[in-house]
Structure 1
Amino acid sequence: MPGTLYILATPIGNLEDMTYRAVRILGEVDLIAAEDTRHSLKLLNHFGISKPLTSYFDHNQQFKGERILQALRQDKSVALISDAGTPCISDPGFNLVRAAVAEGIAVVPIPGSCAAIAALSASGLPSDAFTFAGFPPARQGKRRTFLGAMAALPGTLVFYEAPHRLEDTLRDMLEVLGERQVVVARELTKVYEEFIRGTVGEVLAAVAGGKVRGEVVILVAPGEAVQEESEPLPELLHRLMHDEGLTVKDAARKAAEITGVSKNTAYTEALRVQNSLN
């Protein structure tokens with residue numbers, strides 16, 4: 001009979017968030033697969049756990065994944081852990097889970113900390129429906145396309161981001177998603193835990209020029225739905241430019257404020273309307 005693969009959540013900062021069950025399972029398994037064995041060894045030492053460790057991360061997942069599966073086939077139990085939080089959330093663990101499921105190996109979740117859920121629960125933004133989108137692309141063009149695909153999604157948007165890209169990502173959010181309410185959560189459960197709340201512009205101003213450190217979660221409120229009785233965007237832009245004499249840029253900005261669409265969308269439509277007027 002094959003063994004059991006445990007997907008075991010570890011603390012995202014505060015070691016007191018480790019569950020009793022997680023400590024017990026780590027003490028019982030035959031093998032622990034960790035994102036960074038040196039980092040995880042500190043956690044295991046803290047709880048007095050001594051078990052064989054193997055690494056499992058992006059660049060060795062194919063090779064190490066097969067070795068882990070082989071151990072499972074031999075009736076050994078394995079715990080998969082990440083450096084912090086729940087494995088398989090924005091990390092390669094899902095490949096191992098998929099392979100284990102395909103072979104009929106039992107996969108058991110051991111719930112615990114998750115930065116995205118912790119941030120959402122304390123954000124004050126709607127949580128009845130949300131989309132977790134992981135890390136946005138690092139390059140601006142791809143990032144804007146990525147954000148644009150989510151502009152019309154219902155519910156709160158939840159992203160992870162590297163601290164050194166926070167300002168650039170917020171600027172793109174302002175341009176693509178519009179002036180929504182956002183929350184930036186950093187250093188969750190740690191000494192310098194912080195929630196920065198406001199509009200995209202206000203939060204951008206709050207972090208601009210500063211050296212933001214630690215893991216970052218960005219939460220974006222749902223866009224305001226355009227009411228059915230609202231004036232259609234092309235007609236609105238036509239009126240603003242033709243009747244009120246506004247420039248393309250000013251008409252697009254005003255239309256975005258009125259309808260709730262992004263400035264990019266309004267500007268693109270304004271150019272099209274302008275061409276039809278010429």
Structure 2
Amino acid sequence: MAPRATWKGQLRLSLVSIPVELYSATKTGSKVSFRQIHKPSGKRVHYEKTVQGVGPVDRDDIVKGYEVGDDEYILLDPQEIDEIKLESKKTLEIVQFVGVCEIPPLYFDRPYYLVPTDELAQDAYRVVRDALRQAEKVGLGQLTMRGKEQLVAIRPCGDGLLLETLHYAEEIREAEPMFSAIEDAEADDDLLEVATSLIDRKTAPFDASAFTDSYEAALRDLIEAKRKDKKTPRTTAKGEKAAEGENVVDLMAALKESLKKADSGKKKGGRAKKKAS
């Protein structure tokens with residue numbers, strides 16, 4: 001089955017707009033998953049919302065609570081939260097560039113493939129891809145998706161562009177408290193030499209296919225053996241309910257005009273500094 005686009009819109013670099021689509025770069029359905037079954041009846045186990053001393057409650061009676069103190073909550077109705085959700089913008093603007101190694105790995109969240117929607121968009125798409133690769137830069141911007149604003153980084157990836165969502169600064173835990181118990185002392189020189197030699201011997205180009213999930217493989221083997229065994233207990237749970245953007249026109253003119261605006265902004269900034277001094 002063909003993958004479904006997570007987001008459709010425009011990738012904008014100054015005056016250049018490129019119609020693009022976003023696809024998840026990872027597959028979540030490839031892992032083995034289980035259902036919980038009530039063994040005596042053979043029926044699936046369902047979960048229902050309950051309140052202590054009340055019992056099962058109606059979904060419409062549930063609101064969100066934000067804890068402000070011990071057992072004290074500010075109550076918010078789901079509709080109030082929906083009203084402040086951001087509408088999905090159809091434009092992803094690259095607002096800044098940083099070096100490819102400047103973003104610490106712990107900021108990266110989820111990868112997506114960013115692809116042009118049609119052949120007319122490919123020329124501009126290739127220019128952005130190759131310019132990023134040549135400059136060894138990553139583009140930064142913000143994308144509104146599923147009602148939330150995501151910080152994203154865009155970088156070349158093979159023949160295309162890879163978009164990765166990033167954590168905001170306030171989402172990152174400080175490392176110092178975690179490492180504070182480690183004594184501030186240098187490693188033994190002899191041990192360091194041995195460890196370095198071992199690293200050199202085991203250094204090789206990265207190849208993800210060289211690594212496999214042995215637990216997942218063993219689990220699939222077990223399930224297949226159980227499936228073929230006629231003595232395996234079985235149950236049947238029958239009866240249970242289970243934007244298009246505009247085309248790129250005159251790319252070179254748009255890029256040159258964008259460059260003029262950027263240079264003009266720098267000159268104005270320089271004059272303002274001179275006047276201030």
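Only the coordinates and a few stated rules stand behind these numbers; no lab work does. None of these values were measured; they are calculated from a predicted model. Cβ atoms are built from the backbone, for glycine too; each structure is taken alone.
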Quick one: helix-only ellipticity at 222 nm (-39500 (n - 2.57) for each DSSP H run of 4 or more, over all residues; to 500) came out at -12000 when computed from one of 1, 2, so which one is it? 1
So distance in nm of label points 7 Å out along Cα→Cβ at positions 198 and 254, computed for just one structure, reads 5.4; which one of 1, 2 is that? 2
One of 1, 2 was used to compute Rg/Rh (Cα atoms, Kirkwood Rh), for residues 158-261 alone, and the result was 1.19. Which label is that? 2
Taking mean count of other Cβ atoms within 10 Å over residues 174-181 from the coordinates of each of 1, 2, which one would give 7.8? 2
Computed 12.8 for mean count of other Cβ atoms within 10 Å over residues 94-101 - originating structure among 1, 2: 2
Which structure, out of 1, 2, was semi-axes √(5λ) of the Cα gyration tensor in Å calculated from, if the result is 47, 20, 15? 1
